[in-house]
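Every read-out reported here was derived from the displayed coordinates using simple, explicitly stated rules and does not represent laboratory data. What you are looking at is a predicted structure, and each value in this text was computed from that prediction instead of being measured. Cβ atoms are built from the backbone, for glycine too; each structure is taken alone.
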Structure I
Amino acid sequence: MNQSSISSSNQYLTNQYLTFTLGDELFAADIGKVREVLDYPTITRVPRMPDYLLGVTNLRDNVVPVVDMRLKFGMTPTERTVDTCVVIVETEFGGEQITIGCLADSVKEVLDLPQDQIEPPNKIGIGHDTEFLKGMGRQGDKFLMILDMDKMLSSGELQLVKDTVEAAATQ
């Protein structure tokens, strides 16, 4: 495979997103970071964790921390409905992959989004930290926030997640 075909296939992957809702807002995650979507699993609460870290779940004998995305983004807690699900994503921390479950109100679709329909986050003009955003996309007359899954949690938060997984795995 030559270099140009590798570049174009990588570009295609970065333009395909899984869309999901948190409240009335539409979010998207790069499909290359998404491993699977689960119905609401059993979540075991871990003491002394931040509110947004709901606990851990068992995914094929692997401990996976579950983050309530609504709480993480300063919204009201997620209320469980028939559509509530967990999007399993992989993020990079310290040179290794960490699997995280992201609680969402519902999953919508996999969407191809042309680069010219994405605005960089620095042009959005939001008055707070947007480091976790890759950009804002358009889908018809709606906007969707495209998350940078590697920056969704800070390095301190990722270390906490990693420590939680290691502690739960040894019990």
Structure II
Amino acid sequence: MGFFDVWRDLNPKKKDFSYYSAVHSVYSRIDYFFMQKENRDKIQDCQIGVADVSDHCAIYLNIKLGCRRRDTLWRLTGILNNKLVVEQIKDEIQKYLEENNNNNTDPAVLWDALKAVIRGKLISITSNLKKVIETQYNNLSADLKQLEQTHKEKNTKTKTNQRGEKPN
């Protein structure tokens, strides 16, 4: 039918698994991405992730879909539930009013400029929070991947803790 296993095609000599059976203490590869051979040039990357939620590892496939422009919409949802963020915004508003309210400025202009300043500050805060969360996730995911790799190589039936030591 002209299909091929994407991960195997990109990693012909690598050994990795997408499933671990704790009952049988066996690793296997039962999750796949299949593509038609004529679309091979669209593949950028394919990786097997870690089993962080279930006994199956996620498989990630990056492909080139074309030059479509994405419409993104910025949303305020959730950020104002963070008390530290609310305090930062209050401080920014106070600072802005101290620096810009000279009683000669039209209140409408002052208000419109304040909205722009606060929106920029919120975007900056959410961007920073997103980077922190992604870094934490990537670090934990890398640690989990390393622990899984160690377990795959040892493939022992005894339970081990994070340092690879047998429990008492």
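Using mean count of other Cβ atoms within 10 Å over residues 22-29 as the calculated read-out, with 18.0 as its value, let me know the right label among I, II. Computing mean count of other Cβ atoms within 10 Å over residues 22-29 on every structure in I, II gives 18.0 only for I.
Of the structures labelled I, II, which one yields 17 when relative contact order in percent (Cα under 8 Å, 6 or more apart) is computed from its coordinates?
Considering all the candidates, the number was obtained from II.
When helix-only ellipticity at 222 nm (-39500 (n - 2.57) for each DSSP H run of 4 or more, over all residues; to 500) is computed across structures I, II, the figure -15000 traces back to II. Out of I, II, which has the highest value for FRET efficiency 1/(1 + (r/R0)^6) of positions 110 and 150 (r between Cβ atoms, R0 = 25 Å, to 0.05)? The structure with the largest value is I. Can you spot which of I, II the value 25.2, 78 was calculated from, given it is Rg and Dmax of the Cα atoms in Å? Value 25.2, 78 for Rg and Dmax of the Cα atoms in Å corresponds to II out of I, II. For the structures shown (I, II), Kirkwood radius over Cα pairs in Å, for residues 78-117 alone is largest in I.
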